[in-house]
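None of the figures in this text is laboratory data; all of them are computed from the coordinates on show. Not measured: the values here are computed from a predicted model. Cβ atoms are built from the backbone, for glycine too; each structure is taken alone.
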Structure P
Amino acid sequence: MIRGAGSVLTVALALAACSPDADRGGQNGQIIDDAGRVHAPTPPRTRVVSLIPAVTETLIAMGAADRLVARTRYDEAPDLAHLPSVGGGLDPSLEYLAELSPELVVAWASGAGRATLGDALDEFGVAWYGAAVQTIADFERHAAQLGLLVGLDQAADSIVGAVRDGLRAVRESWAGRTPIRVAYVVQAEPFMTVGPGTFLDSVMAVAGAENVFRDLPDGWPLVTMEEVVLRDPEYVVLPSVVSGTPDVPPGGVDPGVARLSDRPAWRAVRAVREGRVLSVDGSLFGRPGPRMGEAARYLSERLHGGR
């Protein structure tokens, strides 16, 4: 999960944003990334490495899998299984990365350790694109810009449109019902949750979930367990430690109940004591990419379908 603050983004803006063409930015036809680096849109990059799993999924969705020459250890897509791994997204093997001779590396734009990574890529002579993907708007903007850089701008527009349509359909599916108050567990101990201005806060709102901590100033805040008890969420949403979501039959007990009940601090939370815990795919919910509509649909069905 990404840690850091993002600019405030309402669901209305996320779903009724301007067209991808208007989001590409740049000057004189050039593209400016989140690190302030300027990129010419041509020639199309055909050797690409993405150090950000959400961006990797976006590139695959637009048909750029054949442009990728390596992956990180966090990229589980079958399309990438044959590719060599450069390690982690923040601490890749720079020597090996340089040996691959990529035409473009997509890396985190800023934050702890990330400026150093950019400097190191510069020292190795590796061209890189800085991305800070914190909101749905960030996803749309980077999809559009990277689509241009790999020569798949129309496919990128289609992906952005599909995500917007998917989110809109989920929002309409529970129209007329009252949003359900939830607390999302980014990290159990110490408890880290989702704050405002993040893609996940927006996805939750689209799904008909009211984030009980969306009034906090930080995007990914640490919160005391006393505060969780005080806010008394109706449900606790818990990402799985493995990829995939559990198959919980109607009336069945979510495995997340046992996971949190084993922790004394969490037993004080009424939703946990009463079995109102929803396990979700940590990979699906932790990435601001083309599957955000799928994440919203799953959460909405678990919250409103079985209410």
Structure Q
Amino acid sequence: MNSNRFPEADRAALYAHAEAYLDALAARDPSRLPWAERVVFTENNVQLAIGDGTWNTASGRRDYDLKMADPATGQVAWFGVIEEHGLPAIMALRLRIERGRIAEVEAIVTRKVENSPFPSIDTYIEPRPLMLADVAPAQRTPRERMIALADGYFDTLQLNDGKLFTHFTDDCERIENGMQTTHSDSFPNYPVAALGTREQFEKGQYRYDDRLRARRFPLVDEEKGLVLAGGFIDHCGKLVDFAWTDGTPVRSFYHFPHSYCLLEAFKIVDGSIAGIEAVFIDVPYHMPSPWGGER
């Protein structure tokens, strides 16, 4: 493999690692990259050998480019769109760099053949300015508090009954697999999508989310106010018909055992979640993680 070309783990070097990885992936040539002696490489929650998976299929990438970096842990993440034999797929990618070499690669790739109406690739054109912007120093949140707010989001989502365990800005929007799922009229059979993030949780829409499991927060970008989280959402399928907190009857989509595996970015400004971006896939119910997790 090539020698280490990125000796410093600052933001610029970490971004350079991400760019080099994506260029090598499009060329289907992992030998271009500096690999650590021991590497853990997973795609869609399965550990693979370097050179397998999308290394066999990638043919390029599109313009969507959302990066975040954590010099304290040597990690960088990228959300965007790759092409496989010319067909687009949304990817969330995380790398951990150790002494200038790639020690960990984690990718979630969602393709149009999965979880319709997701992914919505045609709407995933460019990142929101909110997600790209630096947070003003006076509005930054300490690292551990940022993780607590993201973890509180998962606590709110788990067995959601209307109680909030985190804080949201009034204009917080959520994008999932390329599609905005708040303040949206794109889901005629899913009326909760017309509401804002806080309102959706206050309604108790997500009572059927039984477990937010194997939670991890591997990357915290304090300058940009971004936390990258990994984990699973489990639906045991027991709860089908229920009511919002205002008495409106609703029906769960998950009438069978089902899980999502996700990488999710939270934008935190002045102590509140201001934006959310998730990439997830369907996986077998209660599938374990090769990365472990807090619980």
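Structure summary
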{"read-out": "Among P, Q, structure where mean count of other Cβ atoms within 10 Å over residues 134-141 as derived comes to 23.2", "value": "P"}
{"read-out": "Structure responsible for -4500, with helix-only ellipticity at 222 nm (-39500 (n - 2.57) for each DSSP H run of 4 or more, over all residues; to 500) calculated and labels P, Q on offer", "value": "Q"}
{"read-out": "P(r) over Cα pairs in 20 Å bins from 0, in percent derived as 34, 58, 7, 0 - corresponding label from P, Q", "value": "Q"}
{"read-out": "Which entry (P, Q) yields the derived value 17.5 for mean count of other Cβ atoms within 10 Å over residues 118-125", "value": "Q"}
{"read-out": "Ranking P, Q by mean count of other Cβ atoms within 10 Å over residues 46-53, the structure that comes out highest", "value": "P"}
{"read-out": "FRET efficiency 1/(1 + (r/R0)^6) of positions 158 and 174 (r between Cβ atoms, R0 = 25 Å, to 0.05) derived as 0.95 - corresponding label from P, Q", "value": "Q"}
